[in-house]
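Engineer: Next up: some structures, all given as structure tokens.
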Structure P
Amino acid sequence: MSTFSFKLDDEKIAKIKETFNEYIKNNPNEYVDTFIQKEDLTITIYKSNKVVFQGNDAFFYASAYLDVKKSRQAGSDEVGTGDVFGPVVVCAAIIEESDYPFIEENHITDSKQLDDRFIRKIGPELINRFKHSLLILDNNTYNRVHETDNLNAIKAKMHNKAYLNMLDKGYDIPKAAYVDQFCSVDDYYRYLANEKNVYHELIFETKAEEKYPAVAVGSMISRYAFLEYMDKLNEKYGLTFHRGSSDTVAIDNDIKYFIDKFGKNELKNIGKLHFKNFDNYR
């Protein structure tokens, strides 16, 4: 099920009410102006003009009210959450309509589909070209925070901070601002319940990095920053840490070799200690 949440002007809201008039239902929530429910779709219109589309058909209906084709847009994605070693990196980026020739010419897409050599080559150009906010959560901080926050809570707080940072930089964030969805929208905002400031004008969708160039740019900048970080980590310890988590034998050998040289206490600075690979060394 996809979820899209964004603000619309009065004219578009009136159009939604007119289009779905026969599906309007009662809703006791005092903050809700109109609640619409039909098969595979619910639309909640809040008095604040925030509109939430949910359901299997949400993308089809939401796209009619928000131009997603070659539009000015923002997007955020994260890298490193599935890697035993190294940081978690989140980047939110903005693309302008004038950026689309560059995006098409350089085949900007999900970083997981691209060769690391290409990421290393184009990464600096993306950083210089696109307005963005880049956050890198080192392993020591990650392990400390993970004692109270699960991975999704950590990601939610990093995505939220990335968008707030762009506001602090004076960037005009487009209405079309996408997050590659990693949990339910309700959970996302529940994780942020104790945050002082929360950026709410977001559209959530799974595999967003394959659909929206802004998310792809965020993904590629994140990947570039992750690779650069790992280069420095490898240089610092004189090792080449295996990436990902699937090659358990190689990763276990990395851990054993590392402990022999640097001791168990240093593990918190190179890996995410909740991975099972570290079970015998806590």
Structure Q
Amino acid sequence: MFSHHKELAYTVRVDKPNPVFARMLQQAIGGPEGEMRVMNQYLFQGLGARGPERYRDMLLSTATEEIGHIELLCTAVAMNLEGAPAAASDDVVTNPLVAARMGGMEPKHLLSAGMGPMPGDADGVPFNAACIDISGNLAANMVANAGAEMVGRTLAARLRDLTDDPGMKDLLSFLIARDTQHQMQWLAAAEELNPERRAVPVEVPDEGEYAQHAHAFFAHHDEPVPDDVIWANGTAPDGVPFTTAEPAPRLGEKASLQGAPPYAFDGPESTMPNSQGGGDGIVGKVKEAVDQVTK
């Protein structure tokens, strides 16, 4: 069960409304690095969490906090759009990198949201939950969550550098600090869940002849691997020494595909004999099914 408090998680202040910065803030809301990603990721990981209850509690508490961060950013977008005419876009783009790609305010802020925030990224693309990681494996989830916070913190730092508004810098500095906490908590939980730092899932060993490939770096390049490259010549986090294969081994045989069925129309040189395809194949069955429906 969730409840809403009218007080924001942090005070949002905009000293000079900037419609282009409002557009950029959308990336922190609905982009693959944004708050909608981590909120949904932690929420669904928590709702399906099995095992010690403290992990479920941490996931759901942090997911709830991220809902509050979405509220902060949505408020910041709306405040940056206040009193900003569509024609003002060229006057507020000062960074040349931004001007080259985003030379105006997001039209959907006016056309679709009536000068309000939207559940999408800086290009107006709606949020896509395909970017969230929900493996069901707690150890894997914690590492994925730390990675999500790392890219989110990077985005917040870039946004902070792209504004001169003291209020926006203040808000983004707060969000950056919270991203630090979240990174640290997920990494701490990952260490607790997998103290031996074994490959996840830890209950799946690399056995028999396959074990020789489990800590071997395959060098798919011409230059020799330097001696100081840890992941090739050092020791893995699970305590097993790495090895290097130079050049990368060719462990398989040449690929050999059988001919295609005639109804694939791949050309006579790549088509199997008629006895293995034709009208009695998939196309024929589809035609029969269509005929039955249309009778």
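Laboratory data are not the source of any read-out in this text; all were calculated from the coordinates shown. These figures come from a predicted structure and were not determined experimentally. Cβ atoms are built from the backbone, for glycine too; each structure is taken alone.
Engineer: Any idea which of P, Q comes out highest on distance in nm of label points 7 Å out along Cα→Cβ at positions 79 and 215?
Structural biologist: With respect to distance in nm of label points 7 Å out along Cα→Cβ at positions 79 and 215, the highest-scoring structure among P, Q is Q.
Engineer: Shifting gears a bit: Thinking only about relative contact order in percent (Cα under 8 Å, 6 or more apart), which of P, Q has the largest value?
Structural biologist: Between P, Q, the highest calculated value is found for P.
Engineer: Further question on the same structure: Consider the structures P, Q: one of them gives 4.6 for distance in nm of label points 7 Å out along Cα→Cβ at positions 23 and 199 as calculated from the coordinates. Say which.
Structural biologist: It was calculated from structure Q.
Engineer: Mean count of other Cβ atoms within 10 Å over residues 47-54 was computed and gave 17.8; which structure, P, Q, did it come from?
Structural biologist: P
Engineer: Taking distance in nm of label points 7 Å out along Cα→Cβ at positions 7 and 31 as the criterion, which structure among P, Q has the greatest value?
Structural biologist: Q
Engineer: Of the structures labelled P, Q, which one yields 26.9 when mean projected area of the Cα convex hull in nm² is computed from its coordinates?
Structural biologist: Of the structures listed, the value fits Q.
Engineer: helix-only ellipticity at 222 nm (-39500 (n - 2.57) for each DSSP H run of 4 or more, over all residues; to 500) was computed and gave -15000; which structure, P, Q, did it come from?
Structural biologist: Q
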